[in-house]
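See the structures that follow.
What follows draws every value from the coordinates through simple rules; no lab data is involved. Quick caveat: nothing in here was measured; it's all calculated off a predicted structure. Cβ atoms are built from the backbone, for glycine too; each structure is taken alone.
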Structure P
């Protein structure tokens, strides 16, 4: 595993951790998405599941855990 792969896995894990923590704090799905946007992240729903995305670059950061999908 290269340095870039280890770094990106660590980054994705931190982003998912942030999304989970913010979901616990938010009272609604709308508020959760708004809070994520404040950090520069969005949620993209697809047929394959929900993805945490980078709002600036538009790239997928990670697949959201099943308990955060379709919320």
Structure Q
């Protein structure tokens, strides 16, 4: 059976269901790309936070902490 995720829960599902490599790809490939693209477009990346669920929001915040040197 094939698993299908809605766009709103894709990042969450990848972080929960995926192995270490999938979680890393979801964080760096998806979440960081959203942050970078929105920043490059003068759009505050935090406008996307309400669409993230708990696990993907955790990785979103970890990315921010990393770039802030925390």
Inset, instruction - State the single structure among P, Q that was used to calculate Cα extents along the principal axes in Å, giving 39, 25, 23. - result: P
Inset, instruction - Identify the structure, out of P, Q, from whose coordinates mean count of other Cβ atoms within 10 Å over residues 17-24 was calculated to give 14.4. - result: P
Legend entry - Parent structure of the calculated result 13.6, given that mean count of other Cβ atoms within 10 Å over residues 9-16 is the read-out and P, Q the choices: P
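Could you tell me which structure in P, Q was used to calculate relative contact order in percent (Cα under 8 Å, 6 or more apart) as 22? It would help to have the intermediate numbers written out before the result.
Values: P: 22; Q: 36.
Of the structures listed, the value fits P.
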Inset, instruction - Out of P, Q, choose the structure whose coordinates give FRET efficiency 1/(1 + (r/R0)^6) of positions 25 and 41 (r between Cβ atoms, R0 = 25 Å, to 0.05) equal to 0.65 when calculated. - result: Q
